[in-house]
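Please treat every number below as a calculation from the coordinates, not as lab data. Not measured: the values here are computed from a predicted model. Cβ atoms are built from the backbone, for glycine too; each structure is taken alone.
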Structure I
Amino acid sequence: MIQSMTGFGKHVVQLPTKKITVEIKSLNSKSIDLNARMPSAYREKELELRKMIANSLQRGKVDFNLYVEITGDDASGQVNESVVKQYMKQLRAIADGKDIELLEMALRLPDAMRTDRDDIADEEYTAILNALNGALAEINSFISEEGSVLEKDFLERISALKVLLDKVVSMDP
């Protein structure tokens, strides 16, 4: 069966405190060319995820996106108070402004937010693998469907060429 290299697959998994979305897009390419985008906290698992994708798709220019959205009260970001206060002190020394304006500026500066980086929980990683498998199943289905459409088109064109060839032979044996 003919298979296309063009396809798209998306799968979403909802955990109690996180929403995990995996998207895979593939375009034509002779070999596998995989581009992965994911939050830095998940980079330690990137090689394993890449291997799963490469084993499933084999060819194509593939874009893999992993999105993790915190939906519960489990937000790990906290204001780094000492850094923000130091920024505000420095800003106050060089510019006049209301405290709220200085605070808004200070929060945009580097290291104003502190994030606790936890290891990926087994439950969360299993959910990511399930989402990846779901997206791979979708893209493989898409690729197969498009391949059968291409096969049908090729067969129709070959049939039309045979009819035309028979006409040519009857016109000029």
Structure II
Amino acid sequence: MAVRALAQLHRPDALLLIVGGASGTEGDEEVTRLHALIDELGVRSQVRFVPPQPHHILSTYYRSADAVLVPSRSESFGLVALEASACGVPVVASGVGGLLTLVDHGETGYLVPDRDPALFAHYLREIIDHPSHAAALGRRGAERAKRYTWGFAAARLRRLYTDLGARELVACG
């Protein structure tokens, strides 16, 4: 999806870094398909593959980006989006799973329904072409990311247990 969005962006100065490596049982085949797509769309000179990096180095990549794309098909939490936001970088993400709670559309980044590459490209243009808007998205994202601490997570879990304990059991029968 990120490669298709890059092609739709129509900006020869744009560069897409793909940080990480193949994962899952079909990871190697997916990487092969990705290389074929890059060639098919004619964006080979605009895509760089970066091998997996130690966690403490990732923030360097986030901070060097104009935007971080998270084009997930599903996402239970969205740690990449949270880490990018904490670094003050706007996020353009699929509107799925945990990303729906991490990205405030138009406030900290953008959520894209249906993983539409043209819409990903549109929001990337908004970020690239309007640096002051991008900076505001990044500031709000960093501020929002501060809420995600262990204390915050523990308080939410405690509240969930309290809510569950206060409910009456349903009688089946």
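Which of I, II yields 4.8 for distance in nm of label points 7 Å out along Cα→Cβ at positions 120 and 160, as computed? Present the calculation step by step, with values, prior to reporting the outcome.
On the way: I: 4.8; II: 2.9.
This value belongs to structure I.
Suppose you compute distance in nm of label points 7 Å out along Cα→Cβ at positions 16 and 48 for every structure in I, II: which one lands on 2.2?
On the way: I: 2.2; II: 1.6.
That value comes from structure I.
Ranked by distance in nm of label points 7 Å out along Cα→Cβ at positions 112 and 152, which of I, II sits at the highest value? Before the final figure, lay out each step's value.
Details: I: 5.6; II: 2.5.
Biggest value here belongs to I.
Consider the structures I, II: one of them gives 1.30 for Rg/Rh (Cα atoms, Kirkwood Rh) as calculated from the coordinates. Say which.
Numbers: I: 1.30; II: 1.05.
Comparing all candidates, it corresponds to I.
Out of I, II, choose the structure whose coordinates give mean count of other Cβ atoms within 10 Å over residues 64-71 equal to 16.1 when calculated. Don't skip to the answer; put the middle values down first.
On the way: I: 16.1; II: 18.9.
Working through the options, I get structure I.
A value of 0.25 was derived for FRET efficiency 1/(1 + (r/R0)^6) of positions 40 and 56 (r between Cβ atoms, R0 = 30 Å, to 0.05); which structure in I, II was it taken from? Could the numbers behind the result be given before it?
Values: I: 0.75; II: 0.25.
Source structure: II.
Consider the structures I, II: one of them gives 34 for relative contact order in percent (Cα under 8 Å, 6 or more apart) as calculated from the coordinates. Say which.
Working: I: 34; II: 21.
Corresponding structure: I.
Could you tell me which structure in I, II was used to calculate mean count of other Cβ atoms within 10 Å over residues 24-31 as 10.8? Display every interim value, and only then the final one.
Values: I: 15.4; II: 10.8.
The value was obtained from structure II.
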